[in-house]
Every structure is written in C-alpha cells, then in structure tokens.
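Participant: Several structures are given next for inspection.
What follows draws every value from the coordinates through simple rules; no lab data is involved. Treat the numbers as computed from the prediction; the structure is a model and nothing was measured. Cβ atoms are built from the backbone, for glycine too; each structure is taken alone.
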Structure 1
Amino acid sequence: MSNIEKKLIEYALNSEDPKINYEIAMEYDSLNQVASAISHYIRCAERTDNKLLAYECMLRGGLAIRRLGSRIYTEKSFFQNAVNILPDRPEAYAFLSDILSEKGEIHHAYTYCCIGEMCAQKDHLPLLNSIKQYGGIFELKIKKIIYAKKCGLKEEDTYLQTIENNLKNCPTIYYISSEKFKDRQEKIEFFFKTFKINYIPIIATKKSDEELKYVYAPGCVEVKQAIYTTVTHLKAIEFWLNSTNEEYGLFFEDDISFETVEYWNFNINNFIKNLPEDWQAVQLQIVSSDVNAFDIKTIKERNWDDWAVGAYLIKRTYAEQILKNHKKENYYNLILPEPYSNVQPLIENIIYSFGKVYKFPLFVENLSIPSTFIENQYYIETCELEYKNGMAQKLNHHFSYEKVMNLWKTNSFCYTPQ
C-alpha cells in the first residue's frame, strides 16, 4: 500500500483533522498532483488553530500554484494570506518580491525584500517541513541590492561591488549537484551570474546512479546517498582534468554560500597565488564540532576531522593521484589506500587523504538549504538534527556556520596576501 493510500484511509476516518490534511497535501505535492495538494493545504489552514502550520500551508499552496505557471494573481494571494497570518516571518515577503519582480514592479519588489530582510534577522520557530525554495537572508539581501540598482538607489552599490571585486577573475567553478535538486541549482547559479563567475555544473542523474559500479571498503557501512555524492565529486574532478590544462581546479557543492566574501580583504586570485609553496589541496569550507578547528587565524594544515567538501581547491597532480587511487577502467574503487583500507571511505577521506592539504574557511554552507541527510534513514538513526529558523541540518552545521561568520565579521583572520 502506497503512502497516499494510507493517508487517504486516515482521511476517510477523520477528514477534519488538520494534520491529516497537511500530510495528504504533502503526499500529493510530492506526486506533483497540484490541484489535490492545494485543496488539502487550504483545508488544513482553515481547520488548524496553529498559525505556523496555517502559514506554511499558504506558502506551499502558493509554490504549488507557481509550478502550474500563468496563475500569478492566485499565487500572489496565497503569499499575501501567509503575511496576514504571520507578518513577522520572511518567507512570504521573499516569494512576493519574486512575483513583483517578474511583473516588472521593481519598486514594490525592493520594498518586500527590505521587509523580508528585516524579518529574517529575527529568530523564528521551525516550520513543520523546511521550504527549500526560500533562499535565506543572504539571497534577500542580494536581490534587494539588484532591485535597488534598477530603481536608481545607489546607496546599495558598494556592498555588491565589494563582492564582485573580491571574486573578480575567479577560476571557473565546477559545482556538484543532482538532477532532483533543480531548486538548489537555480539558487547557486543565481549567485554565479550575479557575481560574474564562470561555472560548469556536474549533475548526477538517477540513471547514472543506478548504473554505478563500485568496490567498497570491507566492513564499512554503505550509504547509497554518500556513495553517489562521492562518485559525483570524482566525476567532476575527472571532467576538469580531461577538459582543461588548468594548474588547479575549484570545486563546490550546490549548497555553498558567498556570505563571507564581503569581509575578505583580498581578491580570490591573490589568495591562491599566496598559498604555501607546497600546497596540493585546500579545504575552503569547514564543519566541525571542535571549537579549536576554527582557531585558524591564517592558513593551517588540515586535521583529519575537519569535515566538509562544500568548497575545495586542488592542484592538477593531486587530482590525478585521486583518480589513480579511485577510478578504475569500469568501476570506482571506494577503498582508501593502505594502511587505511578498512577506514570508512567518506568523501573527505577520499579528497583529503594524502599529500599536503591545508584549510582556510573562505566560504560557509548555505543553511537556508535543508540537509539532504534528513531524508536518509541511516542518518536519521545515527545523527542528531538541529533546527534553526525553520531549517534542518546535521548537528554542528549551525555552530560551524556561526563560528566562521563571526570570525570574518570581527576581522579575526590574519591572512593578508600581497
């Protein structure tokens, strides 16, 4: 029996229960049965005393309408109802600003971005499920600046110009994503285009995942999602090696944020040119539970438990060695070289497992994007999850983000390339 069939039986027994209506709406939404989903979102909102739940239903109803296209006024009414329910939350203002921008009403779009940004600075209770289309305060801020420029408001120019200057002549970024995360791709490509960065997406497909052949470390837990992510990184590195003669390559995952860039006192090319002479790889985003992991000040050698491959820089010779270790003719060898062959072949262990690897947190994770691991049963059972401002992340991701952002904001880094 499918999930929707189970929910419909529950609904038949208690059609007035708001939670059951919400769960049915979510199931229909996941099946792209938009009309049925909207109907139950409305039923839930009408029957619940929980304002937060009613607010979320209005957001989801509006986003469902958006997928149909050409119903901009109906879509707008859902988000306006959401504002009426909880006027101090940012998500509805963000979606309304998008609609108004599409209609060419840039002054109004700018106004809603301003309101949304102010609301986003407050702490909020988490929604029942994160709204993945909401881009967070940084996206609101950047869109506000873009709209301000179009309105002739010059006072916002400096902020955007600082980011563009610090990223000027940035190496082409090869970013990793999955075909099921179109919304993530739209978000990060919006920033690439805004900041004039060349990029090449490396997108995993269901077909490529299903056809994947690999050998895994004996005795280690196989988590398909982690394996697919690891192989996509290897494919990105291989593509870069085969399609360029560049000395080094810059790789991102699709949930990296550029929020730190305004605080840099250098350009990214100066940063790269002034790396230690013996560098082979540099980890550019860090997640850790250890407060000492962020006692960096300047570039340091990476520790084994500095997690995350959201952003990293690797030299060509180093990349060739990674592929020699892990890419065979007809399969991927997901076993670490001796003496670590029985160690879990996490992506960090594969990318950073040898050579001279340094760390410096140039970037942070985009926490407005909920962790994909919250959908994986293994991680649900083995990892605690944190919720902040409605976004679910694995434990310590919020801690790492806040630690790095605070270091940048307080000018605590001592790295000043010439």
Structure 2
Amino acid sequence: MIIKQIDLENFVGFKKIKVNLSPSTTYLVGPNGSGKSTIGLNSIWFALQGIAEKKTNSANPLIAERWRFIGTIKSKATVKLTLIDTKTNLEYVVERILSKSETKLSIKCSDANIKPSQDWLNSLFNLFLISPLYFANLSSQEQCSSLGIDVSAFDMKRKQIKSDIYALNLKIANIDSLPVITPVEKPNKDELMKNYTDATDKNNKFEKLSSELDRAKKDIIAVDIKIANLESLVNSYKASKATTLENIKSLTASLSSIVPVNIAILKEKIAEADALMQKYYVYENYLKTIAPLKELKESKEKLFDDLKAINLSKEEYLKSKNFDIEGLTINEEGILVFHNRPIKPQYFSTGELIMLVVLLQSKLNNDLNFVFIQQFNLLDKENQEKIIDFLKLNKYQALIEYVADTGFNEDCIVLKEFNLVENKDIDSNIDNV
C-alpha cells in the first residue's frame, strides 16, 4: 500500500493544494515554515486517525485543538488521501472533514463491494512508520507498545516482588542486628519462696519454744530459791517442779525436732533468683523475636524463586515477539535496546535511527509501506544515499523533508509559505505500479 496523492483544502495554512507522490521517493522541498511537516506528517496522521484532545482506545489521533488546523477561508478543513494497493491495484480514497466541533470520515474503494472502516485505517497506521524520528522520542513503554510488546504485567509483578523482598530484608536485618544472648534457664523461684516461708515459720516456732524454755528454766531457779527459803512449801514446790520438769522435757523434745535455718542464705538466693529472672525474661523475649527469622528467610527465598519465574516468563514472552533483528531486545528495565543502547537520539545518529526504525517497521508486516523522513539535511551525502538505497531495497515509499529554496531533481515538490511552487505529475507512474 502506497500513497498516490494528498489533497488539502483550508488545512492549516494551505488554501487548496494537490500533491502527487512518487511510488519510490519524493522530496518535500522548502524553507523552514513552508508547510513540509503539515503535508508529510500532520495531514496523513489526521486523515488516517482524526484529531482529538486525548488518545482513544481504538485509534491514535493527532492530539490538538481542532480549530488550530482549520484555515481562514472557510469553517471547515478537508484532507483527502488517495491510496493504491500495489498487490491488488485497488484504489482507496480516504477523506476526512474537520470542523470545530467534529470530524467526518469517508472511505471509498474502487471495488464497491469493499467497505473499509476506521479499523482498517488503524491497521494501516503506525506513527513511527510515518516519522522514524518521532518513534525515537517516544518513551520506552510507548516504543514497546508500538511494536506490539506489552511487558507491563511482568513488570508490575516484578515490582511487587522486589517490594516484598525489600520489606523482608528490613525485618531480617532488624533481627540480625540484635546482640546474641546466652541461653538462661528459668529459676524455680516459687520453690525458693516456699522454702523461705517454711524456714521462717520454723525459726519463729524455734524462737518461741526457746523463749518458753528460758522462762521455764528461770521458773526452776525461782522455785529452787523458794524451796531453799521456804521448807514448808517444799512439797508443793516439788510438785510444781515436777510439773515444770515434765514441761521442760516436753519442750526439749519439741525443740530437738526443729533445726534452725540460716535465713540470710535464703534471702541471698532469692536475690540471685530475682536477678536471674530478669535475664531469663530478656532471653525469653529474644527467643520470641527471632522465632519468625526462619520463616522470613524461607519467604524471601520463595519470592526470589517467583522473581526468577517472572523473569523467565518475560524472556519467553519477548522471544515470542522476536523481530529477527540481531541485537534488538528489551532489557530488564523494559527499555527497547539495540546492542544495549536505547533507541534514542543521544545514542544513535539521525541516519542510524531512520534506518533502524524503518527496519523495525518492516518486521511488523504493515500494509502501508510509507515513511516520512525529517531532518534529512542534517545527514551528509553518504548517509543520505545510504538511506535512500536502504528504503528502495526494503520497497518503501519515502516522502523526504528537505530544507532548500529550490528543487534539485524531478522528484521534488517545492513549497513556499504554504503554497505549491512546483509539483510533479506521476499519474503515468502510478498506472504501472
């Protein structure tokens, strides 16, 4: 599919103009601001995709305000493209009329049985085909999208997994930064306290019995004194003595069964147990803190496995999108690269970009074999000839923007201030396509 003719009426600065294109190479010649890009880029873009203030899902319209493309001689602007299908020799006329409020599309085919639609135009259109340098200035995501490559789902999963790994690394680092605590066995303080209470009771009982024993002994001494002084009361006191002796015997027996306990030692052990208990609590908390470490590390390993799986799926997906161009791939950041260099103006010369983008487009099997080349003057003669030969070899119809005041061969269309100075008549050539 090639473009035979472009007709503009009241479009931007053009009042009415008809441009015939060569099946091979046509030069749009003129000074800056003469309307070359309006014909070579904007008019074709508008005819195939329309115009809108934002992109739609089904098409890729020219993003702009409508009124800016309507000239001054009437309220509407018209662009008409005449296309030739070089395989079937069928002719298609695409006409789009622009007003401030809407656009109207008409598509006619020389075969009345064929009814082309906007979907058909969408299949023809690819912006980087129309302007290779425009493709070079697209974002990496837009470049991939224009080639039918969408790795956003993989990249979203990779981003989430990396985020999860980062969070796990923070948790693991926090645990790993804790000082290692020597294991501490929990002391049996309850048993010590019971022993302390029993010992206290036993000692109190011992002290009480000792005090009673002391009083009994004093009573014996007092009785002995009374016996010595009061012989008359000897019998009664002897009886009292006998009773007291029995009491002494009983108290002595009771006292002998009780062994006094060293309370100070128990207090010291309890204090030691309190200190040890504090260490045990720290150790117990430490064990609780490090308990999830193994699970966290296992989760991290699983996430790394998931990341490898995503990368593998992405690689297989990209292999399925192979354009059979050596050195062309998409790197881990999702950037389209050629021999590890992004397809951007800072990494390639203008000539290299033009040939590379056209080569990419040729792998898409697009029906419209047309390309608009800008900044052709920036190339030296050798690169200009190389690009022309490359386009002819790949059977491309080229419309080349050339900044000059006059034409230099029979394939030139010369413009000046949005007026046609010189046009070529190629109808005879079209008939032989």
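Participant: Say we calculate FRET efficiency 1/(1 + (r/R0)^6) of positions 80 and 256 (r between Cβ atoms, R0 = 35 Å, to 0.05) for every structure; which of 1, 2 gives the highest result?
Facilitator: Working: 1: 0.60; 2: 0.00.
Of structures 1, 2, the maximum of FRET efficiency 1/(1 + (r/R0)^6) of positions 80 and 256 (r between Cβ atoms, R0 = 35 Å, to 0.05) occurs in 1.
Participant: Right, something else. Quick one: Cα Rg over 2.2 N^0.38 Å came out at 1.04 when computed from one of 1, 2, so which one is it?
Facilitator: Values: 1: 1.04; 2: 2.32.
Going through each structure in turn, the value belongs to 1.
Participant: Suppose you compute relative contact order in percent (Cα under 8 Å, 6 or more apart) for every structure in 1, 2: which one lands on 14?
Facilitator: Working: 1: 14; 2: 28.
This value belongs to structure 1.
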